[in-house]
Structure P
Amino acid sequence: MSDNQSLSELYLTGSLPPEIGVTQLPQTLKMLSLAVSKLEHDPMPDLGKLPNLNILRLFARSYLGKEMTCQSKGFPVLRVLKLWMLEELEKWTVQEDSMPLLRELEIRRCAKLNKTDGWQRLSSSLKELILTNMPDTLEEDIKKRKEWAKVRITVNTWKFDPLPPDTAKA
């Protein structure tokens, strides 16, 4: 797959075969979405090396690990990052000089995420932070920090009620 140098957008649903993996993605990618990829090892060190990646979306069960680290100098042109329903993720670390151009960060239903090492480094470039169905402790921690004062923070709590019995049969 790394030979396909004209590929700029990719949406992958399902497990990645070991011979492909994130290290084999084309360097030309500008947008990458992963869903149900079931990656067991932190993909961020490798994804952070994609020199043209502007948008990264890690959707439900794309990563199954407990910790994720965005390494120093990683994601040099990333502007949008979405982390949705990474159910096991507990800690996300952002090292110095990682994601220097990030403008929008959306984190949705990562219920165990409660450790935010280095997130304050994002506040200098970040314009919008969207938290949906996240732990209250995480929301409170972010809101009380001075460095987030210039960031537009949106907190959403969505309830997903089951359909009424007669509607579910239709």
Structure Q
Amino acid sequence: MVRVEPEIAFELAHDLPARDEPYSHAEIDAAITGARLALEVLGCRYAAPEHASLPELLADHMFNAGLVLGPRIASPDAAPANMAITLSVDGAEVEQHAGIHPNGHAKAGLYWLANFLREQGLGLTAGQHVITGSYAGYLDVPANRDVELAYGDLGILKVRFSFR
């Protein structure tokens, strides 16, 4: 099994460098060139992650093991606060979730990140993709099978995971 989180990835068209004044939502929106359906792939390097401390989990990238970028959506503004997430395996629907973005707004995490990094003297760069939270928590999907995730009316991400 592979553990994934269905998310939206926002792609930046230009840099949002460190600076003194906070970025407005409009400035951050202007830096976005597009958005894609995405899956955050989860994994942990600890044998018993439930016993790991928060600093250890942070060092492990909070379970992030990878990112699958799927098809572009019509507009970054099309990413809704809620949408159905439907999981199908080998063409058969196996799960449906009433997907709700954890921040209530798909771009909220990007707005926060741009200003958090700015405060640290860091920034975001053109070409980066930023994911902002799962619409359905985590889902366990099988390896070596055709997996499709439908993101409401936004589109379908198709993937097949295999282990070497």
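Read-outs: derived from the displayed coordinates by stated rules, not from any lab. Values in this document were obtained by computation on a predicted structure and should not be read as measured data. Cβ atoms are built from the backbone, for glycine too; each structure is taken alone.
Determine which structure produced the value 13.6 for mean count of other Cβ atoms within 10 Å over residues 7-14, calculated from the coordinates; the candidates are P, Q.
On the way: P: 13.6; Q: 21.1.
Source structure: P.
Can you spot which of P, Q the value 1.00 was calculated from, given it is FRET efficiency 1/(1 + (r/R0)^6) of positions 79 and 111 (r between Cβ atoms, R0 = 25 Å, to 0.05)?
Working: P: 0.45; Q: 1.00.
The read-out was computed on structure Q.
In terms of distance in nm of label points 7 Å out along Cα→Cβ at positions 39 and 143, which of structures P, Q is highest? Display every interim value, and only then the final one.
Working: P: 3.2; Q: 1.3.
Once distance in nm of label points 7 Å out along Cα→Cβ at positions 39 and 143 is worked out for each structure, P has the highest.
Out of P, Q, which one gives 19, 55, 26, 0 for P(r) over Cα pairs in 10 Å bins from 0, in percent, for residues 71-150 alone as computed from the coordinates? Walk me through the intermediate numbers first.
On the way: P: 19, 55, 26, 0; Q: 16, 38, 31, 14, 2.
Traced to structure P.
Looking just at mean count of other Cβ atoms within 10 Å over residues 87-94, which of the labels P, Q belongs to the structure with the highest value?
Details: P: 17.9; Q: 12.5.
Result for mean count of other Cβ atoms within 10 Å over residues 87-94 over P, Q: largest is P.
Suppose you compute distance in nm of label points 7 Å out along Cα→Cβ at positions 47 and 95 for every structure in P, Q: which one lands on 2.7? Mind dumping the intermediate values first?
Numbers: P: 1.7; Q: 2.7.
Only structure Q yields this read-out.
For the read-out relative contact order in percent (Cα under 8 Å, 6 or more apart), a value of 34 was computed from one structure; give its label from P, Q. Before the final figure, lay out each step's value.
Values: P: 14; Q: 34.
It traces back to Q.
Tell me which structure, out of P, Q, gives -2000 once helix-only ellipticity at 222 nm (-39500 (n - 2.57) for each DSSP H run of 4 or more, over all residues; to 500) is calculated. Intermediate results must be reported in sequence, preceding the final value.
Values: P: -2000; Q: -4000.
This figure was derived from P.
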